1. Identify which of structures P, Q gives the largest calculated value of distance in nm of label points 7 Å out along Cα→Cβ at positions 148 and 164.
2. Out of P, Q, which one gives 0.85 for FRET efficiency 1/(1 + (r/R0)^6) of positions 52 and 212 (r between Cβ atoms, R0 = 41 Å, to 0.05) as computed from the coordinates?
3. If percent of Cα pairs over 25 Å apart comes out at 41 when worked out from the coordinates, which of P, Q was used?
4. The value -1000 for helix-only ellipticity at 222 nm (-39500 (n - 2.57) for each DSSP H run of 4 or more, over all residues; to 500) was derived from one model only; which of P, Q is it?
5. Distance in nm of label points 7 Å out along Cα→Cβ at positions 60 and 132 computed as 5.8: which structure among P, Q?
Structure P
Amino acid sequence: MARRKRKEETPEWTPPEFDEVAYMRTEMEGARAAVVVIIWALAGAIISYALFALNLPLVAFFAGLFFATLLYWILPMVKVHVKDFKRKDWAGHGITYFFSWLAFWILAINAPFSDFTDPTAGEFTAGVYNSAVTPPEPGTVICAGPASGRITIPQGPTNDTVYLLFRATDNVGVTSVSVTVDSMPVTGAVEQVSGLSACRSSGQYLPGTYAISIPIVSDFSFTISVTATDGVGRIARGGVLVLVT
């Protein structure tokens, strides 16, 4: 028996019509939404900055994140049509908000726009030298750092002056440095130094290094205290006991 073969007809494929107007409208809405999201991220950064300034960093962080959820209501309020937004659209705008907000906030709480960082005062080192050579030549003073809260240095036969170094630094800049020796204020003898260090094997003075020279008397020991203040009034204090044997 002969089999009947039916020839299957291959359906002709027709591409869907491209709605150029709808496509352009969607792209324009997306662009408008992106602009609104970035502006809203700036508003969120301002709120986070204000809370951070009140010493509420954790609250500032979560407040910034919470602002992102308000976009669901903010976008329609500024005539951005979100009814056609898909999940990927919301995810994209959320990512744009997060990184824009984070960038604005980080910029706002750091120099040169703000100064929320305390200065530092410390890193003491000391040595002795002969006052016949003033100031001491680079690399001529044997300096020592603190151990157990004190610096102990041998006087030697001809040395008559303690050469003490410390650092006072800030991310923007230190506006004032005050020094006391045994609770007595020192004026005029403290100077900021740069260039090659007088301490042996120390290379260059680090930025923010200050020097003070103090004459040695018999059985000499003293406590030096340093107070550093920055431009917004933040204060750092440091001190060390120096023994000359």
Structure Q
Amino acid sequence: MQLRHAISILVAALVACAATPAGATAEYDYGADEYVIIDGGLSRDTRTSLAAHADPGGGNFHVWLMAEPAHRKVAMLDAIGDDNNLDTKANAYHAEWSTDSRHVAVSWRRERHALQLNLYVIEKDRPHLITGPSLFHDVAGRDIGKDDDIRRGSPSIEWRTANRFVLRERMLLMTTDAGFAGRLGRFARIAERHEGGRFLVEFSAVADCVLAAGRRYRIAALRPGPFGDADGW
């Protein structure tokens, strides 16, 4: 998967969909003109919001930028749709707005055990994707691939200022590579040893990030994150 297209990783979704059992699908039948604000979707200045809408049966799902308080549809967010989502219910999607209400992170389940996290900037009433490196890529020197056996994880963003945020990535990966955790240094540990020479490796990283020109962000400081009981993620 290309993590440089957006901040997105295939990991278990327990944070953004805490109200939804991991194996269940959160569905909703929208009215023709019904746009429901997602969890945390109202911007801090209350002038804009993010709202979900789909056709009858759940097809043609999208998240939209809305003008408030009129709740008027403005523009569709790219990279959220039928090809990468599992749920259609609005509260299965979570938004984190920056302090100036010009940037927002959106997270949702793209598969039953997969969370995607995208970052957007609002410019002239239009949302645009912000790109940048994943923490796993910065540590491992490669992106998460389709052959990686991801069992659980949790990416998240916490805004500190209008242009600075903390990015956290935690995940559990099953591997037969006994040296995998060691090559990641202080960013990984072997959480469990399984039969057949398999190892459950926990990866955890935290980074201070800064928004940059060209709708990108850069990592200013990278450090190991906490380890612990994955059931509490």
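Just so you know, all these numbers are worked out from the coordinates, no wet-lab data involved. All figures in this text were calculated on a predicted structure; none of them were measured in a lab. Cβ atoms are built from the backbone, for glycine too; each structure is taken alone.
1. Q
2. Corresponding structure: Q.
3. Answer by label: Q.
4. So the calculation was done on Q.
5. Value 5.8 for distance in nm of label points 7 Å out along Cα→Cβ at positions 60 and 132 corresponds to P out of P, Q.
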